[in-house]
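Please go over the structures that come below.
Derivation of every value follows stated rules applied to the coordinates shown; laboratory data play no part. Quick caveat, the model's predicted, so the values are computed rather than measured. Cβ atoms are built from the backbone, for glycine too; each structure is taken alone.
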Structure P
Amino acid sequence: MNVLVIGSGGREHALAYKIKQSRFLNNLFIAPGNPGTSMLGKNVRLKISDLNAVNNFCVRNKIDLVVIGPEIPIVQGLADHLRKNKIKVFAPDSKAAEIEAHKLFAKNLMISHGIPTAQFKSFTFAEYEKALDYLRSMNYPCIVKADGLASGKGVLICNSIEEAKEAVDNIFVNKIFGSAGDKLIIEEFMKGEEVSIFAITDGIDFICLPASQDHKRIEENDKGKNTGGMGAYSPASLITDELLDEIEEKIISPTLQALLKDGRRFIGCLYAGLMITDEGPKVV
């Protein structure tokens, strides 16, 4: 097989590292790749936002499978474009990827299908004053989130109303997340331990990978703001077989069913960020 991995980060290096070990592999390309991936396959100077350029590269190099790592090219419709041209892709199409691209879509889907998650309220920039008023009704700490993709930095933990107002101002007024902050979510803070679950799925059947826990906060003792991630470990001893069964039954399976019912068959790797609370697992 000839395989093309899309992306340039540590995630894509890990993907290339394992794909390189496959006995079915003939040629491995990474676009654009990084210095580490150059030791595993051939880095390609390819503008991954140019859908036609990626498609043409696949045709010229007889690519059998494209594996897309980053969220942005998925949301921009790269998988849609390649599949339309009969190229096999491991990644969801842009319609299914809305569950990752827009937190408000994900929250509404979970609430409407009884999938456990934190209580919340959403606001647009036009509702700026209403958002500030709502903060006065919150218990602290609380969570303020930009609706769109923000490289893993769009979730702000606020320990006081002053911090929450600053978060709203930064998202709506200072536009620190750009258009990803055109809408925001204010939600309750869930007490518990956070864990990440990844499910490999064809949109109907799925299998969960071993649970992981990552280190996001920028300062010691989890005091700082979230980053895109600074390290992770797996498996997470917190997740027992019984707890994983509950997560699959109450969160992963109904999420995939809800997406499928809405005409959004999710193919690829579904990520669920969870809080293990006293009431059970909930989606953050």
Structure Q
Amino acid sequence: MRVIRHTTLHDFWSAVEHLYSADPIRHTVAMTVLTRLQALPEPPADITLLTTHDGDALTGASFQFGPWPLALSGLPTSTHDAVIEDLLVHGDTIRRAQGPRDVADHFIVRWTSATGTTVERLRSERLFRLGDLVHPTVEGQVRFGTIDDLELLGRWCTGFSDEALDGDEGLPDPVEFARDAVVGGRGVAIWTDGVPVAMAMATKPVRGMSRIGPVYTPKEHRGHGYASAVTAAAARWAGERGADDVLLFADLDNPVANSIYQRIGFRPVFDAVEATFAGRNTLGA
């Protein structure tokens, strides 16, 4: 198994576009992130871009930059040892890894075994795909966020990060995330019922696929169906812009969210996991 490191995003995308585009549902994270990166004036300076090959045949692809997790959806288990060896030879620090469980579980075991690190946090998620959208009957109406909503959206993204992601300081700044969402053309649905009460963001469709997230309702506005309504509005926005596959991830530890999404037409596709790694285990050393 041969691992190639690519020095430019253009060269990497030329090599992997057909792999990721062949299954935009499985590779939803990779597709949306790489599309966003290609729109930037300059890619992140610390980006790692890898492909694996058996002879001349492409067998896998992965990338990582900044605080974002190593993308595992394009790495079959047969490539993991070669990729891990390459990462270690080049001194790459992998803080997180994310992907479907059929590959992520294996990578996590191999990475922790090779490095002596431990798993600090494991977040289990389920990917859902929209079938027939059911519009809930909820008081209020939707509007879509603009640059004037950045203070509100930043506050809500911070709330989402604190609650759903444990406020991990390694994650991108929530306020900057909100700014990038608005400026970058995401559909930022805001449900209002006298005052703003909930939000759901949807990515611009890529290869007919759009993904919703984050979805957030402040605690004081929960229990009124606002999350269902704003998610349905974001899904409708994506469909109107050409998305055939409208997706979202839900935390498996949050049964309320899982039931909400299924009531408005989302159906399970596969389970995924994101692991956060701690430092080397020195117990007993």
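Between structures P, Q, the calculation of relative contact order in percent (Cα under 8 Å, 6 or more apart) yields its largest number for Q.
Each of the structures P, Q was assessed by FRET efficiency 1/(1 + (r/R0)^6) of positions 112 and 240 (r between Cβ atoms, R0 = 30 Å, to 0.05); the largest value belongs to P.
Can you tell which of P, Q yields 0.9 when distance in nm of label points 7 Å out along Cα→Cβ at positions 32 and 184 is derived from it? The value was obtained from structure Q. For which of the structures P, Q does the calculation of helix-only ellipticity at 222 nm (-39500 (n - 2.57) for each DSSP H run of 4 or more, over all residues; to 500) return -8000? Derived from P, not from the others. Comparing FRET efficiency 1/(1 + (r/R0)^6) of positions 80 and 264 (r between Cβ atoms, R0 = 30 Å, to 0.05) across structures P, Q, the highest value is found for P.
When distance in nm of label points 7 Å out along Cα→Cβ at positions 104 and 152 is calculated for each of the structures P, Q, the largest result comes from Q.
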